[in-house]
Structure P
Amino acid sequence: MRTVALGIVAMACLVGMAQGGNFNQDAEMTWGHGNGKVVDGGRGLDLTLDRTTGSGFQSKSEYLFGKIDMQIKLVPGNSAGTVTTFYLSSQGSAHDEIDFEFLGNVTGEPYTLHTNVFAKGQGQREQQFRLWFDPTTSFHTYSIIWNPQHVIFAVDGTPIRDFKNNEARGVSFPKSQPMRLYASLWNADDWATQGGRVKADWSKAPFVASFRDFNADACVWSAGAQRCPAGTMEASSATGASGSSWWNQQLSDMSYRRMRWVQRKFMIYNYCTDAKRFPQGVPAECKLRR
């Protein structure tokens with residue numbers, strides 16, 4: 001595992017490294033190469049799933065904290081059995097990971113947005129949502145704000161989840177392992193739709209998910225050092241609004257209320273309320289207040 005103390009992190013964040021917007025420059029295919037296609041002069045990338053293979057790409061850079069944005073348009077129509085992913089991950093058995101996963105469904109039924117956070121190889125922190133719009137008809141922006149104190153998941157600027165750094169209370173938090181961005185489209189019809197009861201309809205293939213406007217306003221890890229956008233760690237207000245530094249970003253009262261509205265209306269699973277799964281008691285972070 002590659003680790004770095006936060007004090008060293010701060011000293012190393014000196015060089016402006018905001019980047020994004022061109023898949024030719026910032027990403028590379030990792031599998032299913034014939035099923036991945038850069039489009040619109042590098043602004044977009046389409047992933048395809050057919051009977052033969054799915055496909056995926058990764059960022060060329062590794063990041064240690066940042067604000068990562070991606071616009072995604074999901075597989076339309078009968079997407080049962082398919083999974084589209086957008087996530088950050090390090091390597092190794094004790095890896096860190098921050099997940100957006102979109103579980104397909106039969107025509108007319110909603111996608112499931114699945115989120116998870118791994119720290120030092122420990123996950124099992126799933127929260128699932130229905131979206132309040134059709135994610136297949138147009139592009140929507142999915143964001144990960146990852147700083148030393150928070151992992152915030154946002155959809156079109158609306159926060160849906162905030163995983164806080166509670167290491168002082170014995171809860172692991174992803175803060176020391178650089179992570180790459182990954183995205184993929186693959187066949188998971190053994191579990192993805194209604195627990196695997198509904199399989200992919202290959203007569204509807206090929207399935208296509210489209211990505212565009214990838215932007216990483218982030219600290220880039222290179223040669224054992226970290227380079228951050230200029231002014232990243234300057235003091236900023238805790239508004240949660242665009243324009244404030246992601247390094248210090250947390251939810252304002254208004255942003256917190258918006259998140260709670262989403263959770264009340266659209267959350268369909270929360271590990272913190274699954275007493276059957278945790279008969280000895282839910283994880284420690286579930287018992288902590290805001």
Structure Q
Amino acid sequence: MTLALDLINRNFVGELAKGQPLYEKTPSDARQVLETLQKHVPAPDIAQDYIDVPLGSGSVKTVIFRPENANRDIPSIFYTHGGGWILGGAPSAFGSLMEDLSRQTGAAVIFPHFSPAPEKQYPSQFEESFAVLKYMVEHGDMHHLKTETMSFAGDSAEHNLQDFQGGTISLTERTMDWMIDAFIPNKPDRCNSLTSPLSFSSDEELAQFPPTTLFLSGADPLIGEGEAFGLRLQKNGVDTSILRADGQIHDYVMLEPIRQTATARAVVELAAAHLKRGLV
């Protein structure tokens with residue numbers, strides 16, 4: 001499979017292979033690996049507003065990325081991040097991608113910092129993300145956001161568990177098992193349309209999806225599930241594009257060492273164009 005990678009991805013995978021696998025680390029140590037990998041200087045043209053969205057007796061930390069020069073109410077994109085529900089909670093891990101999307105769309109990107117597993121497990125992350133979405137729809141004007149119409153984006157686990165099988169390169173079967181067991185240890189909970197939409201969503205549920213674009217990595221163990229989900233959406237009348245980026249590993253548009261490949265840049269530009277179109 002490594003022969004199918006472009007040079008930058010291949011070199012990155014070679015470096016990853018020298019380290020201890022994530023599934024052998026504690027969740028805390030694994031998070032530190034990603035945060036170290038993702039260190040970057042925040043862009044001066046994109047502001048970050050931190051708010052606490054109320055939920056029960058607590059709150060959900062949320063970051064709003066927006067163009068620094070925005071002086072009016074602007075459209076909104078709601079982004080739920082990947083990381084197998086364990087990693088990526090720190091907004092800095094996804095900062096560069098959020099900055100690109102905000103800059104290229106002129107919109108605010110709402111980034112809920114939901115609680116990681118295994119400290120919290122299913123359905124806490126879903127409840128926290130929905131609480132942020134509901135709050136923004138109802139109170140977006142307080143934060144100078146337009147939320148009557150929104151675009152939605154996400155990556156990796158945020159397209160949900162699907163049917164994890166196989167694995168190679170940087171995302172392996174053992175890593176995915178580690179993530180699933182941490183997030184949703186009760187196996188019956190894995191058998192519903194929230195946790196595995198490919199297998200358990202009804203045609204009626206899928207028909208309600210908005211126009212959708214799926215960006216798949218050519219060297220990704222989840223490519224089959226992504227294609228199958230896109231085809232199910234198409235079958236149910238949803239305007240769905242399925243696009244594959246050859247030579248790229250999982251989460252190639254987010255990972256700092258590889259996100260500046262020509263392919264990754266082109267995919268982000270196309271994603272931003274589709275998200276912007278949804279805001280009209």
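One of P, Q was used to calculate mean count of other Cβ atoms within 10 Å over residues 129-136, giving 19.1; which?
Source structure: Q.
Which structure, out of P, Q, was relative contact order in percent (Cα under 8 Å, 6 or more apart) derived from, given a value of 27?
P
Comparing distance in nm of label points 7 Å out along Cα→Cβ at positions 89 and 153 across P, Q, which structure shows the greatest value?
Going through P, Q one by one, distance in nm of label points 7 Å out along Cα→Cβ at positions 89 and 153 peaks for structure Q.
From P, Q, which structure was percent of Cα pairs over 37 Å apart = 8 calculated on?
Attributed to the structure labelled Q.
Can you spot which of P, Q the value -2500 was calculated from, given it is helix-only ellipticity at 222 nm (-39500 (n - 2.57) for each DSSP H run of 4 or more, over all residues; to 500)?
P
Values quoted throughout were computed directly from the atomic coordinates according to the rules given, and no laboratory measurement underlies them. Everything numeric here is computed off the predicted structure, so don't read it as measured data. Cβ atoms are built from the backbone, for glycine too; each structure is taken alone.
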